[in-house]
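K.L.:
I've put the structures underneath this note.
Just so you know, all these numbers are worked out from the coordinates, no wet-lab data involved. Owing to the predicted nature of the structure, the values given are computational and were not obtained by experimental measurement. Cβ atoms are built from the backbone, for glycine too; each structure is taken alone.
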Structure I
Amino acid sequence: MAAGLLIFFVFLPPYIEGKRNNVIDHAPYPVTDAAAALHETLIVGDLHADPLLWSRDLTERGTRGQVDIPRLIEGNVALQVFTAVTKSPAGQNYEANSADAFDNITLLAIGQLWPLRTWDSLMQRAVYQAEKLHQFEAASD
C-alpha cells in the first residue's frame, strides 16, 4: 500500500508530464543574422500554454514542458497566455466528449497534492492555478 501511494504521489505526476510534455534535446536550429534581427523587432505572443497544471517552478529552465520564464525571455515573447485547465474528460477527442466521463484533472489535482478545495471545484482549480502564476510572477524579474 505504501509503495503504491509513493508511486502515485511522487513518481506518477512527473512521469505523466514528461510523457505528455517532453522536450527533445537537439542542436540549435540555424538562424540567419537577418532572421535574428527581424525577430528582435517583433512582438511575439503565444496564446496557449498549460504549465500551471504541473508541479514545477516556471522561474527555472525546465527539462520538460514547452514554457518557462527563461525560455520565454530568450524567445523574445512579450505576451504569454497561461490557461487554467479545470476539467479534461478521459478519452478526450475532437469529435465528442461526454460530460459524465472520468475527469483526468481531478486525479492530477489529488496526485500532485493540490489544496483539498480544488479536488471537487472547477472554480477553485482555476483560482489555484492563478495563485501559482502570481507566485511565479512575484519570484521573477
Structure II
Amino acid sequence: MVLLMKRPAPSTPAIPLPTEAELAILTILWSTGPATVREVYDALSGKQIGYTTVLKQMQVMAEKGLVERSERFRSHVYGARLPKEHTRQLLDGNLLHRAFDGSAKNLVLGALSSKKVSSAELDEIRQLLDQFEKGS
C-alpha cells in the first residue's frame, strides 16, 4: 500500500496577492492617490466594466486588506494600503517560486528571452547587477 503525502501549503503573505483586476485598480490608486469609486470607474472606462462591479471589487479589496477606505468624506475614498514597489516585490517573489523554482537566474533569463531588449536596457541591467553585487 502506497501512502501519498500531501505537500504543505506554501506560506502566504499576510496580505493576499492582487488579482489582475485588483492590480488594475491599484495601478490607478498608485498614480492618482486616494480616489472614490467613481474616479476609479472613470479611469477604467475603456475596460467595459460596470460601476457596481468596480464598487464591489473595491469593497472586496478593502476586506482583503489591499486598500484602505476612508469614511471621512461623503463618498468613501479608497487608497492603496501598500506602496507599488512592495506589491511588486510580493508578486515577483511569488512568480519566482511558482514558475522558476526559486531561481533568480531562470527568472531573469526568462524575462530577457521573452522580448527583444535594447542595448540601453542591457547596459542599465548590468549597472543594476553591479550595484546589487556591491550591496550584498
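K.L.:
For volume of the Cα convex hull per residue in Å³, find whichever of I, II sits highest and give me its label.
P.N.:
II
K.L.:
Comparing distance in nm of label points 7 Å out along Cα→Cβ at positions 106 and 122 across I, II, which structure shows the greatest value?
P.N.:
Result for distance in nm of label points 7 Å out along Cα→Cβ at positions 106 and 122 over I, II: largest is II.
K.L.:
With helix-only ellipticity at 222 nm (-39500 (n - 2.57) for each DSSP H run of 4 or more, over all residues; to 500) derived from the coordinates and found to be -18000, which of I, II does the value describe?
P.N.:
Among I, II, the structure yielding -18000 for helix-only ellipticity at 222 nm (-39500 (n - 2.57) for each DSSP H run of 4 or more, over all residues; to 500) is II.
K.L.:
To which of I, II does the computed value 2.3 (distance in nm of label points 7 Å out along Cα→Cβ at positions 42 and 66) belong?
P.N.:
II
K.L.:
Which structure, out of I, II, was relative contact order in percent (Cα under 8 Å, 6 or more apart) calculated from, if the result is 20?
P.N.:
The read-out comes from structure II.
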